[in-house]
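Participant: In what follows, structures are represented as structure tokens.
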Structure P
Amino acid sequence: MNLGSQPGEGSKKKSGSAFGRVARYTAVRIFTLFVTIIIGVYLTIMIANMGGYVDEIMRGEIRERITMQVVANPANKNLAPDARNKLVQEKVALEEERLGLNRPLAVRSLNYLSNALTLNLGRAINMTSDSGSKQVRLIILERLPSTLLLMGTANLFLFFVSIFLALGLSRRYGSFWDKLIITLSPTSAAPPWFYGIFLILIFAAIFKVLPFGGMVSAPPPENPLDYTLSVLEHLILPSSALIISAIFISIYNWRTFFLIYSSEDYVEMAKAKGLPARDIESRYILRPTLPTIITNFALLLIGLWTGAIITETIFQWPGLGRTMYRAIGLYDTPVIVGSTIIYAYLLALTVFLLDFVYALVDPRVKVGEGN
């Protein structure tokens, strides 16, 4: 007699199949993200090296520097021209070997890639940290707090204020403030440094109420409270430039996004039932849009790492953006690649975790289905 399956057997099979699906999805996702990182970092290495052109510049600088050293050395004044040239060539060859310039570009680029993927960031070519070290890791870590302070202050303020104001505008579609935001949204086409120049001109040069740039007064105050107040004073202009540049288009984008969900049938039905506006927003507008809000917030957090290259340079803000600007100008490939690989890992990790976060906040999303 066939008694059928035992109680709980079906649930075990379902649980096992779900676990297998998630495991396969995780493995495939990790592999594809890692391949993407490899391609992105390798392209960064080649672009930063300009296809080998930076190596030629470095070889020229090495030859010029060593030639001047040999000529300026009193011990070499009596050498014949041929002997002097031979000495220069020997020293140039040793320096190129030390820097790895004697190997083919393809080999060196793969070596750069291997070191970058293992976070062996190596030594900078021209740049140094405040302590005098050429370790790329120390150069980045010294500049990171300044960038996190500036970008965190501006972007977190921008994110939460934009959502709050956009929700209000979505309730007042067609009002004066709604039309004003639509009118001002094209002003965000100008980059932050553009507004930064005008802010410096107005508040630092004309009214003289705020500093031109830097992160703290010189000499730095010894009192911790005075030091903090000095940092906050220097933070006002660069953070304001970042906020003004993006605030109107950000409010406009979120306002349009909320309006789309506000026009759904289930929202109209909730209004017809007489539910309070706050309940309608929290249950029927914010909850369905939560995955998008979380995605934007997560990308905002890892975007703090990049800094604002030109804005930080204009305000002499000692962050990663200004460091990247200097690295590009000095052809310092290790610093460029080091900053890029860390950002790539952060981005890949964020994209990977977001898939699971979506499943937690939205029951309709099943991890691994359809893959």
Structure Q
Amino acid sequence: MKARTLISVVGARPNFMKLAPVVRATARRDQVKHIIVHTGQHYDAGMSDSFFEDLGIPAPDHNLGVGSATHAVQTAETMKGLEPLFLDLAPDAVLVYGDVNSTVAAALVAAKLGIPVVHVEAGLRSGDWTMPEEINRVVTDRLADLLLIPSRDAVEHLRNEGVPRERIHMVGNVMIDSLVRSLERAKDSDFPSKVFEGAEVGNFCLVTMHRPGNVDDPATLRSILDAIDHIGATMPVVFPVHPRTRAQIDRLNWTAKNTDNLRFLQPIGYIEMLSLTRLASLVVTDSGGLQEETTYLGVSCLTVRPNTERPITVVEGTNRLVEPGYDAIVAAFSEFGRQGKPERPTIDGWDGNAGERIVQVLCDDMVFPID
């Protein structure tokens, strides 16, 4: 195998779980130089630094420090920072992950410089063009030379969009690689007992919420919070609050009724989050990654969105979509969220070895069939 230089561009918390398995797999290849570029889209310790540490990812070789901004400004600043880096480093390929602004920015810069683009987690679609992530996914897949899909349902989307079959590789879900590797540490973590102040950790609901459609409109956010408060009358609720959501809640001046059962936390690390997710009776979220993690773990999940780019989680019966709003969430909780843990499914490629398959595609020219 000839020596190869690969650049991975990451910017936000979901990217880090996808990067970690690729870092480990490339580290086993003497002729691969793997350079990590962190755009700084997530820039505080709770959303970035702790995840690198939890996942065993080395410090980034380059950090652009882009920070928070509008979608246009964030994407533009990332492109401005990446172009001179790519020209200087002259990589054989640029790897981009998921669907955040850093992903599409890196794909655009690399494609215009004639550098092959590899999209890890390609082919996912929600069909919702009001979501910035959907635009990022579609544009990135159109620019990518290699499309590495996490599950077989992604094939139809890409083929319908005219992507040649030979560019699509079924490598599996790298998010699950990180989960599998970290699960024992999560089981040994004393974080849940700290959250519950030493009391026995029994039935509880874990909540995350960050998407603009759920948290930016005051009426929608208030309705979701009231529904979470209703759940809190039945079981404890643990809610690590995203900075974006925290700011919006503060503006609302919202007050819970079941204050003894609601535990609002600062953003937490990956191992801490996994330690809670595996024990939860129910997860209420708008996160894409949590839909996958709860499916693998066999934990019931209510996804507060009208659609999902991960329909396999719904098909497997672990996840249910629910419209944002008090009545819909309360009804779904009564019908679905209190029925106990679903059966843990087995999904092709969700086996902890996706990172190695990715590197085999890149370095050994291996092909993983999609039929």
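Participant: A value of 24.4 was derived for mean count of other Cβ atoms within 10 Å over residues 91-98; which structure in P, Q was it taken from?
Facilitator: Values: P: 14.8; Q: 24.4.
Value 24.4 for mean count of other Cβ atoms within 10 Å over residues 91-98 corresponds to Q out of P, Q.
Participant: When you work out FRET efficiency 1/(1 + (r/R0)^6) of positions 179 and 283 (r between Cβ atoms, R0 = 35 Å, to 0.05) for each of the structures P, Q, which one comes out largest?
Facilitator: Numbers: P: 0.75; Q: 1.00.
Between P, Q, the highest calculated value is found for Q.
Participant: Assign the value 17, calculated as relative contact order in percent (Cα under 8 Å, 6 or more apart), to the correct structure from P, Q. Working shown, then result.
Facilitator: Working: P: 25; Q: 17.
Corresponding structure: Q.
Participant: Of the structures labelled P, Q, one was used to calculate P(r) over Cα pairs in 10 Å bins from 0, in percent, giving 5, 25, 34, 24, 10, 2, 0. Name it. All intermediate terms of the calculation are to be shown ahead of the outcome.
Facilitator: Working: P: 4, 16, 20, 21, 18, 10, 5, 3, 1, 0, 0; Q: 5, 25, 34, 24, 10, 2, 0.
It traces back to Q.
Participant: In addition: To which of P, Q does the computed value 1.6 (distance in nm of label points 7 Å out along Cα→Cβ at positions 307 and 323) belong? Don't jump to the answer; show the numbers that get you there.
Facilitator: On the way: P: 0.6; Q: 1.6.
Going through each structure in turn, the value belongs to Q.
Participant: With helix-only ellipticity at 222 nm (-39500 (n - 2.57) for each DSSP H run of 4 or more, over all residues; to 500) derived from the coordinates and found to be -12500, which of P, Q does the value describe? Please report the intermediate quantities before stating the final value.
Facilitator: Working: P: -23500; Q: -12500.
That value comes from structure Q.
Participant: Sticking with this one: Taking FRET efficiency 1/(1 + (r/R0)^6) of positions 139 and 267 (r between Cβ atoms, R0 = 35 Å, to 0.05) for each of P, Q, which is largest?
Facilitator: Of structures P, Q, the maximum of FRET efficiency 1/(1 + (r/R0)^6) of positions 139 and 267 (r between Cβ atoms, R0 = 35 Å, to 0.05) occurs in Q.
Participant: So, one more: Hey, distance in nm of label points 7 Å out along Cα→Cβ at positions 19 and 83 derived from one of P, Q reads 2.3; which structure?
Facilitator: Attributed to the structure labelled Q.
Values in this text are rule-based calculations from the coordinates and carry no lab data. A quick note: this is a predicted structure, and the numbers were derived from the prediction, not measured. Cβ atoms are built from the backbone, for glycine too; each structure is taken alone.
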